[in-house]
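We did not get these values from a lab; they are worked out from the coordinates using the rules stated. Keep in mind it's a predicted model, so treat the numbers as computed, not measured. Cβ atoms are built from the backbone, for glycine too; each structure is taken alone.
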Structure I
Amino acid sequence: MRFENDTTLYRIIGTNIKHYRQQAKLTQVQLAEKAQISISYLSKIEASGCDKSLSISVLNQLANVLNVEIYDFFKEVNIQ
């Protein structure tokens with residue numbers, strides 16, 4: 001799996017997190033609380049222009065709450 005640049009990587013991760021959050025019928029506030037991160041951090045991660053780096057620990061927390069594999073965040077898929 002390769003990414004053209006960091007911006008593309010962060011966009012894909014943020015889009016996937018948002019998709020899985022919505023699929024789980026959670027608000028940003030609910031997911032942030034369950035993952036023990038701030039709502040502002042989560043909203044920045046999900047923003048399409050996000051250039052904020054993410055720790056593996058945060059990705060793991062989000063994956064656990066959303067009940068998905070961490071690598072699912074890195075897959076570029078057409079999410080409607």
Structure II
Amino acid sequence: MSKKEKLVARFLSQPKDFHYDEMVKLLGYFGFEEMKKGKTSGSRVKFENSESVVILLHKPHPSGIMKTYQLKQVKETLEL
């Protein structure tokens with residue numbers, strides 16, 4: 001299994017400890033780029049792919065662990 005396959009399998013299992021950095025990597029595999037919204041955007045993060053599909057997330061802090069509802073929203077958007 002490649003690193004990508006392992007990360008996708010981990011994501012699909014909806015773990016309680018999925019980290020934001022893992023999410024950035026996962027979305028990168030699916031062609032999404034993190035869009036910088038300026039200095040005042042705070043913890044809001046926008047990811048967009050070449051087909052203009054947008055995923056909006058709140059960057060979790062201080063732990064960096066993603067919330068379950070965020071994982072479900074991303075899964076629905078990616079149609080996995």
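Figures for the structure shown
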read-out: If helix-only ellipticity at 222 nm (-39500 (n - 2.57) for each DSSP H run of 4 or more, over all residues; to 500) is computed and equals -17000, the structure in I, II; value: I
read-out: Structure with the greatest value (metric Rg/Rh (Cα atoms, Kirkwood Rh), set I, II); value: II
read-out: With mean count of other Cβ atoms within 10 Å over residues 6-13 derived as 13.8, matching label from I, II; value: II
read-out: Which of I, II yields 20.4 [mean count of other Cβ atoms within 10 Å over residues 14-21, calculated]; value: I
read-out: Parent structure of the calculated result 30, given that relative contact order in percent (Cα under 8 Å, 6 or more apart) is the read-out and I, II the choices; value: II
